[in-house]
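Where a number appears in this text, it was derived from the coordinates with a stated rule and is not lab data. Bear in mind that the values here come from a model prediction, so they are computed numbers and not experimental data. Cβ atoms are built from the backbone, for glycine too; each structure is taken alone.
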Structure 1
Amino acid sequence: MKPILWEEGSLSVLDQRLLPTKKVWRRVEGAQDAHDFIREMVVRGAPLIGVVAAFGVALEARRSRESDPVALRKRLSDVADMMSSARPTAVNLAWASRRVSESVGGASSVREIKRRALEEAVSIMEEEREMSVKIGENGASLIRDGDTVLTHCNAGSLATVDLGTALAPIRTALAQGKEVKVFATETRPALQGARLTAFELMEDHVDVTLICDTMVGLVMSRGLVDKVLLGADRVLADGTVYNKIGTYQIAVLAHRHHIPFYSVFPQSTFDFKSRADQVHIEERDPAEVTTIRGRRIAPRGVKVFNPAFDVTPAELLTAYVTDRGVERPPFEKTAIHERS
């Protein structure tokens, strides 16, 4: 299932808030549409929001009536900054939008700026597609025939532009003829696991079992999980992983039960510049916790804490899997850092 369509110069995105019951496409006209769709989780998943942000900047350039190339370059730089604010924790968002704005740095005309920006956005999309294939190939080597894999949130095609991140090794292993089963957590509060991961895997005829987030410890204690594969929204140089809220507790439980825990993501998710105290953890609307699809489930006036992400220290990771390979600790000395 493809979450975006780039056809004849037009970008449309699948409204993931309505899945699995409705399939509605939204057209992205420019930067404001891209920003709003990312912020409101019409699209989500670190690689995908990076791609949509890139197109947001490029489409803003294309629709601009500015005649001065200097002014247009400044406009695109401002747009990239605005785009980065939509969801500040996922590093792909800022990386992709800035990459497009910086790609026009040497352009001498408005026409050239528009051409370069769009070409860069398309390149980012194609690179993310290729990375998901390589992630699948690298990660499939870790999956044995008969394994049951636990995953959290949605790190499949709906979070990227092709096979996914954490789901890519599963899909590749299945294509290789291996038998693989999946436990998918529901992933409160937005239920991405229940609505999206279970939906994707069932569409692909994968043996998937949906569980509540609070059931992870039980299924692990019963020996029902062989491996954990999760995505990532930002990974620091020391291997610290920022991912969907609930990741940390799954990592702790996997460590307790001696289950390999793999963080799976493209190279674009690395952040080699930031320190932990510089990373902002996004907090979202309390209504995501107090309501489900508009129906209230909590008393009015109750206080709510709703961080979208948590932090998993490197010591809890068995390895991380990227398009460049499988890297094991100590992460500060891995080949990926040497090649970056």
Structure 2
Amino acid sequence: MDRLRWTIVMPALAVVMLGATWGSKPADPILVIAGVLLAGAVLAAVHHAEVVAHRVGEPFGSLVLAVAVTVIEVALIVTLMVAGGKDTSTLARDTVFAAVMITCNGIIGLSLLSATLRHRVAAFHAEGSATALATVATLATLSLVLPTFTTSHPGREFTSSQLAFAAVASLVLYGLFVVVQTVRHRDYFLPVGAGPEEHAAPPSNRETLTSLGLLVVALVAVVGLAKLESPPIEDAVESVGAPHSAVGVIIALLVLLPETLAALRNARQDRVQTSFNLALGSAIASIGLTIPVIALASIWLEGPLVLGLGATQMVLLAITVAVASLTVLPGRATLQEGGVHLVLFASFLFLAFIP
């Protein structure tokens, strides 16, 4: 009961803080309190996501969290781009690429590390994981790699028709993946050895709806407070001489914390497939929902929209896809695979600050 009260109060306090500080530049003590509430909202979001997942079952539970986080993340990107400011032309690209690196290397690496330290070998369905990975690779190539090489528009930008095609293709691939994951081949995305029963009775419809609402509230607070913390983050990034794109990496890390913690909890319980559903599903949703919304918003947004990756980013993306393919295709992974993904993730973070 105490835990339930805590998971209700913390999102509420975080939203109150967000409303009280919206559009202002709070003092340092307020920023510290906001940081504490941000962490509390993350933990509350994980709890409520697990309640919803318990009620609806896999893979619907991981889909709910992935879509909820991504929808609010897209809203944050559009809000920041509309507000303008320096380097907003690359904001969508930097955020989406950071999300792909965080999910495909950070979350997968941590999940494999956690699972293999406890169970020696992590088992999952190669069919479902490979399907998700192929979708991530295709979406990332269409939306983030091709703009660097197209010739109809100077620079790393799409023309209007090319952007429209990428948006439609992203929606089609995302919709198709959801159908495959939840209807036609749902068994490919269930934890290995999972039975129909659960150790505890599922929550009631009322409890589930309450947790779903509180999940949305908590995620709004996470994204909003992450935006509130972005000015001091920008100052810190500039003080160390890092590029402005590193700000997007830090904010993406904050926004994806709920999924990271949920993935780790499932990995410790030897439910690595659920961890992969969260990681790869988030990457798919991040691209599949962001690009169409940005394409639509570009009608009234001023300034260029740079989507093409640089050479260093494309190398990281290519090796991530190659390594992830070798990880998921056997359907089993060891500590080594987890270590490889974490080294790639560390390389991404290092090069984000020291390009």
Please state which of the structures 1, 2 yields 66, 52, 40 when Cα extents along the principal axes in Å is computed from it. 1
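Given that Rg and Dmax of the Cα atoms in Å, for residues 13-188 alone, derived from a single structure, equals 18.2, 61, which label among 1, 2 identifies that structure? Show your work: numbers first, answer last.
Values: 1: 18.2, 61; 2: 19.4, 53.
It was calculated from structure 1.
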When you work out relative contact order in percent (Cα under 8 Å, 6 or more apart) for each of the structures 1, 2, which one comes out largest? 2
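Assign the value 23.0, calculated as mean count of other Cβ atoms within 10 Å over residues 61-68, to the correct structure from 1, 2. If you can, show how the numbers build up before the last one.
Values: 1: 14.4; 2: 23.0.
Computing mean count of other Cβ atoms within 10 Å over residues 61-68 on every structure in 1, 2 gives 23.0 only for 2.
Given that helix-only ellipticity at 222 nm (-39500 (n - 2.57) for each DSSP H run of 4 or more, over all residues; to 500), derived from a single structure, equals -11500, which label among 1, 2 identifies that structure? Walk me through the numbers on the way to the answer.
Details: 1: -11500; 2: -24500.
The correct label is 1.
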